[in-house]
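Each value in this text was obtained by applying a stated rule to the coordinates, not by laboratory testing. Keep in mind that what you see is a predicted model, and the values were worked out from it rather than measured. Cβ atoms are built from the backbone, for glycine too; each structure is taken alone.
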Structure 1
Amino acid sequence: MHLKVVEKFISINGEGLLCGQLAVFIRFAGCNLNCSYCDTTWANEKDGPYDLMSCNDIYKYIKSTGVRNVTLTGGEPLLQEGIIELLEVLSKDKEIQVEIETNGTILLNKFATIENAPSFTMDYKLPSSNMEDKMTIENFNYLTKKDTVKFVSGTIEDLEKVKYIINKYNLVDKVSVYISPVFGEIQMEDIVEFMKHNKMNGVNLQVQLHKIIWEPSKKGV
């Protein structure tokens with residue numbers, strides 16, 4: 001079984017629970033969404049370049065880096081044929097910690113039951129993404145304290161929906177919750193004021209660290 005890999009590299013985690021820590025990234029080709037603010041459209045193009053790598057090839061590359069945190073991203077990595085086989089290979093190595101960045105459309109039940117299952121950083125797409133109707137709400141049933149729900153917010157309307165979803169599904173008690181601004185679309189102080197006004201205890205504001213360290217469109221970081 002071979003998977004479509006568009007890039008692999010070592011960097012720091014730019015967001016999520018392990019923000020600031022070293023990670024080895026495997027970025028897979030293809031996505032089933034077209035978010036208004038997408039910053040990896042080049043990885044989603046059907047005729048875009050990629051390398052075919054077997055599960056063992058990917059595992060060997062990860063081990064060769066000496067980095068223990070592993071982030072599988074995309075695109076949408078859970079669309080890859082063979083992703084379960086890869087997760088089963090990676091799960092056998094207790095020295096590495098696997099995180100999957102997923103867009104909230106793919107039902108997580110069959111992935112969450114893998115032995116030594118990965119953690120999930122799952123997006124909930126808000127109104128400004130134009131993709132909110134694609135969300136799989138049932139996924140909130142399969143997330144636990146080791147997982148994260150991320151709300152990429154570009155408007156006050158987005159923030160109102162964040163508050164609604166957090167309260168409706170009691171997310172703060174179930175998972176780590178992050179609000180991240182759409183880069184260049186909303187002021188962080190506006191998000192902070194919204195959080196203060198609505199007493200959003202247990203919710204984290206987080207910027208995309210890699211877009212501060214490097215030029216925002218730079219690949220491989």
Structure 2
Amino acid sequence: MNYQANLEQVTHRIRAAEQRFKRSEGSVKLLAVSKTKPIEAVNALAELGQTAFGENYLQESLDKIAQRPDLEWHFIGPIQSNKTKPIAEHFNWVQSVDRLKIAQRLSRQRPPELPALNILLQVNISQEDTKSGFSPQELLEQVEQVTQLPNLVLRGLMAIPKAETEFDQQRAALAEMFDLFQQVKLKLRTPDFDTLSMGMSGDLEAAIAEGSTMVRIGTDLFGARNYAL
């Protein structure tokens with residue numbers, strides 16, 4: 001696996017999209033989604049300068065964090081209530097906070113000696129039954145409650161829109177997310193609220209066109225996953 005070539009190619013796509021859609025250079029951060037990949041793959045990208053990694057599976061991720069506590073670790077998978085304690089104790093960011101109860105548990109369980117936990121609220125922007133997340137209305141009603149929780153910093157929003165192949169169709173749902181992000185930003189008026197995590201390998205350019213500040217890329221960096229392993 002040529003990790004250097006993969007990272008260069010993904011970085012080029014991000015920078016080209018920034019330029020094409022008149023975004024500031026370097027305004028979009030890359031999150032390397034390392035779920036199911038071994039620590040050796042993480043180390044290879046880290047040696048090339050990649051610092052932020054996303055994980056979905058708790059036990060697998062805890063093993064990696066123990067070996068590379070110097071990296072920035074984001075939990076991006078579904079969160080069960082009985083898993084919030086180790087997530088609160090070991091991660092730097094949690095992107096998949098999909099309901100108020102999870103935020104409350106993370107707040108209570110974040111060790112006070114650690115920096116506040118950065119969180120994103122996951123929005124089910126396409127209103128899909130198979131996906132979790134706040135509806136836009138729930139988000140606007142509950143977001144201020146989240147900001148009052150101790151030991152957390154609400155950094156922004158995350159979404160996984162319905163998969164579309166046409167560029168304009170991709171942009172439609174992503175534009176809705178950006179509008180919602182702006183509404184919440186205006187409501188909260190806090191400089192900490194600065195992150196809009198949306199865009200993966202298939203819709204990276206559309207996401208950057210619509211204001212994403214963080215894209216989550218896995219396969220294009222690490223190669224295809226074998227979930228049977």
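Per-structure values
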quantity: Among 1, 2, which structure scores highest (criterion: volume of the Cα convex hull per residue in Å³, for residues 31-126 alone); calculated: 1
quantity: Mean count of other Cβ atoms within 10 Å over residues 71-78 derived as 20.9 - corresponding label from 1, 2; calculated: 2
quantity: Answer label among 1, 2 for the case where helix-only ellipticity at 222 nm (-39500 (n - 2.57) for each DSSP H run of 4 or more, over all residues; to 500), calculated from the coordinates, equals -7000; calculated: 1
quantity: Distance in nm of label points 7 Å out along Cα→Cβ at positions 39 and 135 - structure with the largest value, from 1, 2; calculated: 2
quantity: For FRET efficiency 1/(1 + (r/R0)^6) of positions 87 and 191 (r between Cβ atoms, R0 = 35 Å, to 0.05) computed as 0.55, the structure of 1, 2 it came from; calculated: 1
